[in-house]
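So, here's a batch of structures to check.
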Structure P
Amino acid sequence: MIKVKTIGMIEKNAKNNPVVKAHQDLKNGALHVAADEVTAFPTDGTAEAKQDKNICIALNIASGDDRYTDFTIKKGEFVNSYLLRAWDGQEIVFDESHITYAKDEDYSKIIPGSTKLVAGVDGNFKTSADVSNYGIYFEVTGKSQFCGNAVSAKIVCN
């Protein structure tokens, strides 16, 4: 599951593009870019092709029991595509199912105050020692229990 830390993020300064459609089945909370009103997974940040600041997050509203679990936004369905840079300096909270770990990593290696996450090419967050080639990164500010192991992360425009 994934959520914004404060409701004011949605009420006061959200930049939502409600006409974007899913390019494939997406997990609610997927990180993406929106081009020509269709989602696409972000490219990896490299020295040759820096990842830009137009990373969005899919935050659709669920009903019934889906409100309490991660759910899938089907291919071709509308996506509430929120531009993350509008929330620079604010926090989101998500469980570890939204993190793609490298081979030697797990939840125990995430350290609040020093671990940084970036948008991965699979739509999940991933750890990165070097965030200089990413337009947006996420600084882990805390660990908690929210549908299992979870983190709070501050959104930082680079």
Structure Q
Amino acid sequence: MAYLILVARVAIGALLIVAGVLKAHDGPAATATSIAGYRILPPAIVAPLGVALPYVEIALGGYLVAGLLVRIAASIAAVQFLVFAGAVASLVVRNIPADCGCFGSAVPTPPSWSHVAADVALAAVAAAIAWRAPGALSLDERFFSETAAGGAFDPQHEA
């Protein structure tokens, strides 16, 4: 099971890194324009989110690939995928043909129910990673496990 979590962790992490890098390459204005196309958030939030979102995705992906703070990163990623699923579903329901902006302008993706299903599936995988974390070959296991500390690390132990 640890190696299955490793594969899922690296796959989700790589996906987030690629999505973030493509958004960062487009720049904050293009990312903000994609976010504004959803017609959900107030304009005061759109611009800062356009700046932050690519780097949040890159950081989450990096943490997952490295296996560092896996439960936290995977939980945040699961919530993020669910938010994306809800936002894309709102485009489908409201019949707004806006591009999702998931991979920046490099991969134009119109809203569809299959896209919503993919985001929900990604959220489920991220939640499974959080539940079964950290998986094999993780920095969490190296730095925070009892065996890595020579048996001395016990977060439940009071001195």
Structure R
Amino acid sequence: MNMFTLEQTAPEVVAEDDPALQLPFVKQMVVQLRAMDGYGAYDTWKDARVLDPLVLTKERRKAIPVVGDPDETTLSRVKAYYNALAQTLEKQTGLLAVPVINITHEGFGRALILVGKLVALDKTLRDVHRFGFDSLEKMTEDAEKLLAKAKLLVDENRTVAEL
């Protein structure tokens, strides 16, 4: 069962009045996900519905096989996440941040965020077909940890980041 099938059968877990929808990183995720929607499928969707597939409850995780290949929809969510990280880091540092993502067809790879000549973030990716978070709050917490480390690297190596 791929994520597309999961989306069609699983009940939504993100409520439209979820306070996490107001968090800056969550708002940036909505922007990134909508930007990747070339067919306009998300045009009529509320933000909660756009973000809902990123939240993997225990039941949703059980529905995803342990071994599997990521589909294009899941890959686009991974790209949106790292685009949102890069955009947020760019706002924090005032320097251009570019995500570079390489994922094999089996769901393994690496995500980098480059700021000038500096690798500000380097994350190994595994089991991408199971990409998601326990909640929007957890997604934001994880993003904030990654961003804090990346910003510290940029601040400590500003000369390299400005090249």
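Which of P, Q, R yields 28, 18, 14 for semi-axes √(5λ) of the Cα gyration tensor in Å, as computed?
Values: P: 22, 19, 15; Q: 34, 16, 13; R: 28, 18, 14.
Traced to structure R.
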Identify which of structures P, Q, R gives the largest calculated value of distance in nm of label points 7 Å out along Cα→Cβ at positions 44 and 92. R
Have a look at P, Q, R and say which one yields 2.3 for distance in nm of label points 7 Å out along Cα→Cβ at positions 20 and 116, as calculated. P
To test your reading of the models, identify which of P, Q, R gives -1000 for helix-only ellipticity at 222 nm (-39500 (n - 2.57) for each DSSP H run of 4 or more, over all residues; to 500) when calculated. P
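If relative contact order in percent (Cα under 8 Å, 6 or more apart) computes to 27, which of P, Q, R did it come from? Walk me through the numbers on the way to the answer.
Numbers: P: 27; Q: 31; R: 24.
Answer for the origin of the read-out: P.
Since every read-out is calculated from the coordinates, none of them should be taken as a lab result. Please read these numbers as outputs of a predicted model, since none were measured by experiment. Cβ atoms are built from the backbone, for glycine too; each structure is taken alone.
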